[in-house]
Structures are given as structure tokens and as C-alpha cells.
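Each in C-alpha cells, the structures are laid out below.
Here, each number is a calculation from the coordinates, and none is a lab measurement. Predicted, not measured: the structure shown is a model, and the values here were computed from it. Cβ atoms are built from the backbone, for glycine too; each structure is taken alone.
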Structure 1
Amino acid sequence: MREKHPGVQDMASETFLKLSKLTKHMFVQQQEKEKEPFLCALIRDLPTALNDLQPHHKLMIYEGLGWMVSVIQDSFYQQQQLSGLMQYSHSELQMIL
């Protein structure tokens with residue numbers, strides 16, 4: 001998603017959203033030989049991933065991550081991930097204000 005060309009950003013964002021909806025449960029499960037679920041890495045690297053995207057692309061990424069967070073069964077863990085997810089958008093909003 002770091003490609004600056006708008007067509008590539010459109011395709012990457014739309015594909016991410018589509019994959020998020022179809023395989024959301026796989027992103028929240030810790031896979032074999034991984035230290036943490038991939039969702040944790042996505043949220044941690046969110047500022048870098050969203051840096052070059054247009055606002056409508058960012059919304060697609062947030063929607064995809066929201067689909068992933070929605071399938072977490074443990075409410076405490078779900079709240080942690082949601083908090084981490086919203087931290088970047090909150091700090092971005094603070095910079096605007």
C-alpha cells in the first residue's frame with residue numbers, strides 16, 4: 001500500500017477489505033511458528049501502512065480491521081485490539097485540532 005499510484009492503492013485497499021471479510025477469523029488466530037496473531041502486527045504497523053493512503057483508502061483499511069476485531073471471542077482481548085486500532089486515528093485527529 002506504499003505505492004503512490006492511485007490505481008494501485010485502490011486495488012490494494014479493496015483487496016485487503018475483501019480478504020478481511022472472507023478470512024477474518026484467520027487474522028485473529030495465532031498461526032503456527034508465529035509469535036502473535038497477524039492482527040497484532042497489522043495494528044502495530046498501522047501508522048506506516050496508512051501513511052501514504054488517501055482518506056477513502058484508510059476507511060477501507062479500518063473497515064477490514066474492524067471485521068477482524070469483530071470475531072474475537074475474548075471481550076478483554078477484543079477491547080485491547082480495538083483500543084490499539086483507534087489509537088492512531090485518535091492521534092491523527094489530535095494533530096488536526
Structure 2
Amino acid sequence: MGSAEGPIRYGLALPSSLSAALALHAVHRRRRTVGRDGDRIGRLLSLTAVVFALYGLLAGSVVPRATFFPASLLNTDAFFAATGCASSSFAPPAAS
């Protein structure tokens with residue numbers, strides 16, 4: 001995929017994952033307002049929203065190094081230097 005990977009992740013993975021997280025959170029909040037707080041489905045909706053948000057942030061914003069911003073600052077090399085772990089090691093657990 002090469003140089004197109006960063007823009008594709010910024011344009012598709014990040015916004016779609018965060019949109020899914022927001023939609024799931026909105027469904028969870030709506031269920032709470034109609035008196036269904038504390039049920040198993042509500043907890044699963046919340047958990048799924050968090051997983052989508054984490055996946056979107058990790059897979060959608062930490063991309064291979066490129067010459068354009070933000071990939072020139074926030075990239076897989078910088079993530080590894082800051083954490084000592086590859087960003088790809090966090091995305092599969094978030095996706096499962």
C-alpha cells in the first residue's frame with residue numbers, strides 16, 4: 001500500500017471507527033433514558049464503543065512515517081520510541 005496507507009487510515013479508519021463509537025455510545029445513552037440502565041446489553045454497548053474508539057485511535061492515527069502532518073510526528077516509529085512497543089501490538093487486542 002505504501003504511501004497511500006496514511007491518508008487511507010486518516011480518511012477511513014479513524015473517522016469510521018470514531019463514528020461507530022459515538023453511535024454505540026448514543027444508543028447506550030438512549031437506552032438509559034428509557035429506564036434500561038444496568039442491563040447486559042447496555043454494558044456491552046459501552047464496551048464496544050470503547051473498543052471502537054481505541055481501535056480508531058491506534059489504527060487510524062498511528063501510521064507509517066510520511067512527509068505530511070500528522071504522519072511526520074505521530075507515526076509507528078515515534079510510537080515505538082515513546083512506548084517501547086509496536087502500535088500494531090495494541091490494535092489486534094482492541095479489535096477482538
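For structures 1, 2, which has the highest computed value of relative contact order in percent (Cα under 8 Å, 6 or more apart)? Once relative contact order in percent (Cα under 8 Å, 6 or more apart) is tallied for 1, 2, the winner is 1.
Computing distance in nm of label points 7 Å out along Cα→Cβ at positions 15 and 39 for each of 1, 2, which one ends up highest?
When distance in nm of label points 7 Å out along Cα→Cβ at positions 15 and 39 is calculated for 1, 2, structure 2 comes out on top.
Can you spot which of 1, 2 the value 23, 49, 25, 4 was calculated from, given it is P(r) over Cα pairs in 10 Å bins from 0, in percent, for residues 31-78 alone? Source structure for this number: 1. Here mean count of other Cβ atoms within 10 Å over residues 55-62 was calculated and came to 15.9; which of the structures 1, 2 was it taken from? Going label by label, the one that fits is 1. Hey, helix-only ellipticity at 222 nm (-39500 (n - 2.57) for each DSSP H run of 4 or more, over all residues; to 500) derived from one of 1, 2 reads -24500; which structure? Derived from 1, not from the others.
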